[in-house]
Structure 1
Amino acid sequence: MNESDKVLEVEIRKKLLLNGEVDTHNFTIEVDEGVVRLEGEVSGRHAKRVVQDCLSEVEGIRHIENKLKIPRISRFSDNSMHGF
């Protein structure tokens, strides 16, 4: 990782931290020559969108490989399944 990639990673992490809507503990952020790779899990579609939106505000990113996954919710944990 070169110096500009390190700066990008710091800016990305700072942007996500300041946003406060996304827990970044369950995914990784890697930067290589301006290409950002995101892997792991986020809590839902909204969180995935927030991450994408935050990254779109960071200058210097050439491309984003967003491989964030949204965990499946068990049918038994769904509140709409009362009576089962």
Structure 2
Amino acid sequence: MVEKGKYYNPFSGTLAEMDSAGKLPGNAKERFFKVNTAAMMIIAPVATLLFVILLPVAYVASFATLWGYKLLRLLLGMGNTTALRH
């Protein structure tokens, strides 16, 4: 039995909204976490902002790493091989 509130199951992605105390949907093996609405009002915009900022940074970093590696191999005379040999 749980009290009134919102409960989230991260494994199935379901959100159960309890209007009154009662039993959560699903079987006994499923795990639900109580969602604190005030905390989510702060965390959600911050997480979105980080995603919007860091996704382009990750793209540029991966692009620079790939081309930097290829340029280094070319300058060191290792040619244009596609497979690395140890």
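Bear in mind that the values in this text are calculations on the coordinates, not laboratory data. Only a predicted model underlies this, so the values are computations on that prediction, with no experimental measurement involved. Cβ atoms are built from the backbone, for glycine too; each structure is taken alone.
Rank structures 1, 2 by FRET efficiency 1/(1 + (r/R0)^6) of positions 14 and 70 (r between Cβ atoms, R0 = 41 Å, to 0.05) and report only the one at the top, that is, the highest.
1
Computing distance in nm of label points 7 Å out along Cα→Cβ at positions 6 and 38 for each of 1, 2, which one ends up highest?
Structure 1 gives the largest value of distance in nm of label points 7 Å out along Cα→Cβ at positions 6 and 38 among 1, 2.
Given a value of 0.30 for FRET efficiency 1/(1 + (r/R0)^6) of positions 22 and 62 (r between Cβ atoms, R0 = 41 Å, to 0.05), point me to the structure among 1, 2 it was derived from.
Answer for the origin of the read-out: 2.
Where does the value 30 come from, among 1, 2, when relative contact order in percent (Cα under 8 Å, 6 or more apart) is the thing being computed?
The read-out comes from structure 1.
To test your reading of the models, identify which of 1, 2 gives -16500 for helix-only ellipticity at 222 nm (-39500 (n - 2.57) for each DSSP H run of 4 or more, over all residues; to 500) when calculated.
The value was obtained from structure 2.
Cα extents along the principal axes in Å computed as 71, 29, 14: which structure among 1, 2?
2
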